[in-house]
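Each in structure tokens, the structures are laid out below.
What follows is calculated from the coordinates using simple rules that are stated; it is not laboratory data. Just so you know, these numbers come straight off a predicted model, no measurement behind them. Cβ atoms are built from the backbone, for glycine too; each structure is taken alone.
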Structure P
Amino acid sequence: MTISIGNDLVLIQQPRRADLGDYDWFDIEQAGTQVGKSRCRIETDRFTVFSIMIYPEFEGHGYARAVIDHFKREHRLIIADRVRYTARAFWLKVGFVAETIDRYVWRLEDTPPAG
């Protein structure tokens, strides 16, 4: 399934496969060029992000933020699990709260109203 998230940026959801750990994989493409990947798990009551990686030559263009913003529009509870030390600032910047040293959480109910 291909999902447009704006400015020629798309997520291509790959079918879940047992041989890939039963994760939901998303390819991240900008104008037809793959710029990264995200490994997640979609469940009824939560959406867990295990990794979001933008390839080094494409970093700094806001692609990861755009992907997370899309996930926030689609889910009420998002968990960033197994967050590396180098990624902690990113998760805080996109509105997540540290639950443990390597687990960050965003809940729709915790989001202040716009305005």
Structure Q
Amino acid sequence: MSFHWIVLLAAVAVEILATSALKVFVSAPLFLAFLPLVLIGLSFALLSLALRVIPMAVAYAVWEGLGIVGIAVIGHVMFAEHLTPGRLAALAMIVGGIVLLERGVGHEGGGHEEEEKRRLA
């Protein structure tokens, strides 16, 4: 796994943390309300770093799609939100769409990782 993919996954994790913090700090003192904003900013910064190599369509789909899946799991585990069979199927389709999008982009013109290797050589 390349450095940029690790950075993208870190951006996803920070986004999930930020969105969870929104729910936790909804009734917290005002100074704690800024924590989710700082985390979202960090997530965007990491995403922008990943975009240097990973195609935008793939990076954004991974960032947002895995964020949705992660938030659904966190909502279920931490906040007792329901994961019905229909919601689970929808989440599986999101993951499937991400995989299909990445596979389609990766096979055009030799793939983005090969392009980065050529650029750095």
* Value 17.6, calculated as mean count of other Cβ atoms within 10 Å over residues 52-59, assigned to which of P, Q -> Q
* Structure fact -> One of P, Q was used to calculate volume of the Cα convex hull per residue in Å³, yielding 98; that structure is Q
* Check the numbers for relative contact order in percent (Cα under 8 Å, 6 or more apart) across P, Q and tell me which is largest. => Q
* Structure fact -> Output -28000 (helix-only ellipticity at 222 nm (-39500 (n - 2.57) for each DSSP H run of 4 or more, over all residues; to 500), calculated) maps, among P, Q, to structure Q
* Structure fact -> The highest value of mean count of other Cβ atoms within 10 Å over residues 12-19 among the shown structures P, Q is in Q
* Computing mean count of other Cβ atoms within 10 Å over residues 44-51 gives 14.9 for which of P, Q? -> P
